[in-house]
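Novice: Multiple structures follow.
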Structure I
Amino acid sequence: MTGAARLRSEAREAVETLRWDRSVLPRPMDVIAMAVIVPALVVLVVGAVLVAGHDYGSALDQRIELALEMVRAGRAGSFPVVIALGDVTSMAVLVVVLATVCLAVGRPRIALLALLGPALTGVLTSVVLKPLIGRTIDGADAYPSGHTGAATAFALVVALLLASAVRATAARTLIVVVLTLVVATTMATALVVQHVHYPTDTVGGACTALVAVLGVGLLIDRVADRLLARRAGEGPG
C-alpha cells in the first residue's frame, strides 16, 4: 500500500469511528424544525417582494429606527465590535473552532452542520439574494443582511450543540430559541443603530439562516441515517 493510499485508508477509518448515529435534530426536534422553516421562508420571500429595488427604509423600518435611538446614545461604542464578529474572517475562525469542539464532544453531524450551515447562509445572503433583490442602503446591497444571517446561523448551531446535552424536548427547544434570538437580536440592533442595515434587512437575514441551517441539518440527518442503515444491512466484512 502506498503512502497516499494508507493516508486515505486511515482517514476513512477515522471518519467511520465517529459517532454518526447522533442526530442533529432528533425527534421531535426535526418536526419543529420543519415547522420553523416554512414561515421563515414565507417571511423572507414576502419581505423580498416588498423591498425589492428600494433605496429607502419602509415605514416600519423608520419606526423601529426611531425606537432604537435611545440605544444608540447609551451603547454606541460596543456596536462596531459586535458587527466585526459577523465579518467573513471572524466568522470563519469561529466556525472552525465550533466544528472542532463538536468533533471533540462526539457530535460529527453537528460539526458538519457548523461548516455547511453558516457557509450556505453566507452564499444565499450575499451572493444570491442581495444582488437579486436589489434593495440598497447608501448604495450597498442590503436585503437580506449577511451579518445577521451569519450570527444567527452560528448561534443556531451552537444552540443545537448545547441542546444535544439535554434530554427534555421543552428544554432543548428553549435553549435553541433563547440563544438564537438573543444573538440575532444583538447583531440586528448593532447593524441598525450603526445605519448599516434597515431593520427589515436583519429580519430577512435571520430568516435566511433559519431556512439554511435547519434545512441542512435535516438533510445531514437523512443522509447519515441512510448510510448507517446501508452499512448495517451490509454487515461485517
Structure II
Amino acid sequence: AGPRPAPAPDARAHPAGPPPAPGPAAAGQTDAVQDARAIAAACATLAELREAIAAFDGCALKHSARSCVFADGNPAARVMVIGEAPGREEDRLGKPFVGRSGQLLDRMLAAIGLSRDHPDPARAVYITNVLPWRPPENREPASDEIAMMKAFLTRHIALADPDILLLMGRSAAATLLDSTAGITRLRGSWHMVLGRPALPTFHPAALLRNPALKRVAWADLLALQARLEAPR
C-alpha cells in the first residue's frame, strides 16, 4: 500500500490569522502598567515619586481608599522594610504599620536596636508597602493591582537606596522575588533584589494570628542584625 495522505490540519490547534486582540480590560491594564513604568522612571527624588503615586489614576484602589500611604521612617536608613498594603488604621492616619501589626513591628525592630524614628541611618528603618492604598475590607492585593504598582515600588527602592531589604509577608516577597513560593518556604534565606540583599520573613499580622511563628521570626531578625553588624 502507498503512503498515507497527511492528515488535514486541525483548525482548532492552528487557528488561521492573527490571535484575537486583548479585550478592553486587559488592554487597559497593560496601558496602566506601561504608564506606571514611565511615570516612575521619570521621578528623580522621593518627593517626586510621592507626588506621582498620589496623582496616578490607573489603580482603582485609589478611589476607594482614604489616604495614599507612601512611607515612614528615615529615608537614609540602611534597612528598608516592605509590607503588603495599608490596613484600616494606616488608611486613616496616612502612615504604614501604625495598627496592631505596626506596634508589633516596632517592638521587633527595637529588640535588635532599630527604630523608624532614629536619626542615625545605621539604627533607623524606612518603611513602605507594595501598595500605597488600602484594599477594601483588608483583602489581599490582586495580581493586577500589584502589577500596576510594582514599578513605583522598585523606583522607591532605587531612590531610597537602602543596604538591606526586609520583606514582610508573602505579597512583598512574591512581588520582589518573582516567586510563587509561600513565605514559609522563602523566609530565613537571603536573596538579591535590585542588587541588594533581601530577607523575607513573616508579616507581623501573621504573628498576631499565630504566635507560634514568633520564634522563627526572631531567628530572621537575628540574621538581619548579624548582617548589619558584619564588616562591609
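Novice: Using mean count of other Cβ atoms within 10 Å over residues 162-169 as the calculated read-out, with 14.0 as its value, let me know the right label among I, II.
Specialist: For mean count of other Cβ atoms within 10 Å over residues 162-169, the value 14.0 is produced by structure I.
Novice: Something else: Work out which structure the value -13000 belongs to, where helix-only ellipticity at 222 nm (-39500 (n - 2.57) for each DSSP H run of 4 or more, over all residues; to 500) was derived from one of I, II.
Specialist: On the way: I: -24500; II: -13000.
Considering all the candidates, the number was obtained from II.
Novice: Here relative contact order in percent (Cα under 8 Å, 6 or more apart) was calculated and came to 20; which of the structures I, II was it taken from? It would help to have the intermediate numbers written out before the result.
Specialist: Numbers: I: 31; II: 20.
Matching structure: II.
Novice: Assuming 66, 42, 34 is Cα extents along the principal axes in Å as calculated from a single structure, say which of I, II it is. Don't skip to the answer; put the middle values down first.
Specialist: Numbers: I: 66, 42, 34; II: 84, 45, 36.
For Cα extents along the principal axes in Å, the value 66, 42, 34 is produced by structure I.
Novice: Suppose you compute distance in nm of label points 7 Å out along Cα→Cβ at positions 202 and 218 for every structure in I, II: which one lands on 2.8?
Specialist: Values: I: 2.8; II: 1.2.
Derived from the structure labelled I.
Novice: Same structure again: Which of I, II yields 18.1 for mean count of other Cβ atoms within 10 Å over residues 122-129, as computed? Don't skip to the end; give the middle numbers.
Specialist: Numbers: I: 18.1; II: 22.1.
Derived from I, not from the others.
Read the figures in this text as sums done on the coordinates, not as results from a lab. Please read these numbers as outputs of a predicted model, since none were measured by experiment. Cβ atoms are built from the backbone, for glycine too; each structure is taken alone.
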